[in-house]
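Just below sit the structures, each encoded as structure tokens.
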Structure 1
Amino acid sequence: MQDQEWEPFIRLLQRIAPRTRLLRAWPPTGGVSAQITALEIERPDGPAEKLVVRQHGEVDRLQNPQIARDEFRLLQIAQAHGLAAPRPIYVDDACDIFPTPLVVIEFIEGETVFEPPDLAVYLRQLATELARIHSIKDSSELTFLPKQGNGFGNRPPTLDDSLSEGRIRNALEAAWPVSQANASVLLHGDYWPGNVLWNDGELAAVIDWEDARTGDPLSDLGNARLEILMALGHDAMHEFTRQYTSRVSIDLENLPYWELVAALRLCGKLSEWGLQPPVEASMRERHTWFVGRAVEGVMGDVGRGPSPS
């Protein structure tokens, strides 16, 4: 492969393993927060294999200048604990080949699935892997990760009234600070079907760990519940929650709070996704239902709101 456009990737490969040949390179589908390039390579002593080069965007780099090195370290920890996460291969933050830091990880054969042929098996595997992530308790090996904050940040100049942003923020601000009843654990930070790869009906990997932090497992659970509701409906959300809570010991008292944090993430964004009108209408209806129950739980009597399962 001689294209000058790929010369930096060839130089990168020589650092990883001298005499490695680049057979082809392409941008895989997906990936918003990072620039992703897939590489097919051939080592002198082995068959062809695939790698992924992740270059984080400006927003992530401003929030954490060490994000590439931290992601590499986190994936090492995930591998050591047997999580379904890509194997880290190389990190480069010298920026003498590319203008931004990068991490190289293994290429996982698989695809995201939003219409599973066997919903029960799909939800069970999703719940099981989230429980496995949360089995990693906050400890000295995770001190490089940020701690979980309140989740709602500062009010923007304009609120998204179409998704009840004012109502959500009022409830969150009134409830904060919430007491944390659960031990702090590793949080993926954006656990949803779009960040899970499947291969032949099996969960192959959880990807995109740049939002990882430590804190209350209810944060990941609340986000996953909303995303599953949006994609697969009420029954799927309840079954996912049942599967998850059967695998962990967890206090659900503050779940409505973290559900509102998850719901807030869609405000000001849903209308920009270019969805078909019927799809967007359905998502808005489900979001309204989700927010209504969570606000009742937060503003009424936290912990005795609607049952999550």
Structure 2
Amino acid sequence: MKIKVEDAFVGIDISKDELEVAIWQEQTTEQYANTGAGIRKLIAELSKKSISLVVVEATGGYEYQLVLLMLAVGLPVALVNPTRIRRFAQAGGNLAKTDKLDAQVLAHYGQAMRPEVRVQKSELEEQLSLKITRRRQLIGMITAEKNRLGTARGTNIESIKRHLEWMKIELDLLEAEMMGLLQTHPSYQKMVDNLISVPGVGPVTALTLVAQMPELGLVNRQEIAALAGVAPLNKDSGKRKGRRHTFGGRSSVRSALYMAALSATRCNPVIKAFYERLLENGKEKKVALTACMRKLLVILNAMARDQQSWNQA
């Protein structure tokens, strides 16, 4: 690929086997294999020029190796929700969808919208993130098997019970491995210890934040809330004041915060008082709980920044 412009904006459409690469204002695109060798070839080409931003869609896993290797060599990468890209394309009148068009739209999105550059995770954060993803998958499978057990008949009952027993053993091993990783990294162990000192926050929530929100303690309260998807968004028009909603963010972090906030409304005096005050003021339970999630995250962000444990005052 011959990149003719300095400070180029690159869009990469990712499929299982192929990477379609476009440069903003370039008419042609290039294809690379979505393999280690193909990715290294692409990175070598991109590294020859000054790249302002590389925009990649979150594809559910096919982008993992590409993003990891680009971050490792210092390329600025933005991982963007596919819904945002599709709406951007539709707003520009691009209704057709091909790999080439998608790559060009991604490059245009980077030039026009300047999405936030992804923060590179440490090796520990990457390992924890993978294990947390696997834990979430196991929890989902356990829930599904338990639901099947309620209507199972005959020999299927014992089969489901054996499968449940195996998955519970795997879950215990996975959680032990996650805690074992921390023992080799004292700074992360201290952060997790500080986070779980907050009533309502357990080890899984703390590990999820450490692994999947490396910005914790490094950004302000508004930014951390937006990253997690718990910042209220306005919906006003003229004199009409619409209801605020939360949208986007990192779903795995939001799920962990939900469970922590739910627990904190019962056992954490600060969150409990805040929750009850919101209910007294007429807020719906769901709205009040979302506000508690945001407040809890802001507290945890401040604790990570100051490297302090829970202090109710």
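A compact table of results
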{"quantity": "Identity of the structure behind 37, 27, 22 (criterion: semi-axes √(5λ) of the Cα gyration tensor in Å, calculated), options 1, 2", "calculated": "2"}
{"quantity": "Among 1, 2, structure where Cα Rg over 2.2 N^0.38 Å, for residues 110-221 alone as derived comes to 1.40", "calculated": "2"}
{"quantity": "Read-out helix-only ellipticity at 222 nm (-39500 (n - 2.57) for each DSSP H run of 4 or more, over all residues; to 500), computed value -19000, structure in 1, 2", "calculated": "2"}
{"quantity": "Top of 1, 2 by distance in nm of label points 7 Å out along Cα→Cβ at positions 70 and 270, largest first", "calculated": "2"}
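Taken together, the values in this text are just the output of simple stated rules run on the coordinates, not laboratory data. Predicted, not measured: the structure shown is a model, and the values here were computed from it. Cβ atoms are built from the backbone, for glycine too; each structure is taken alone.
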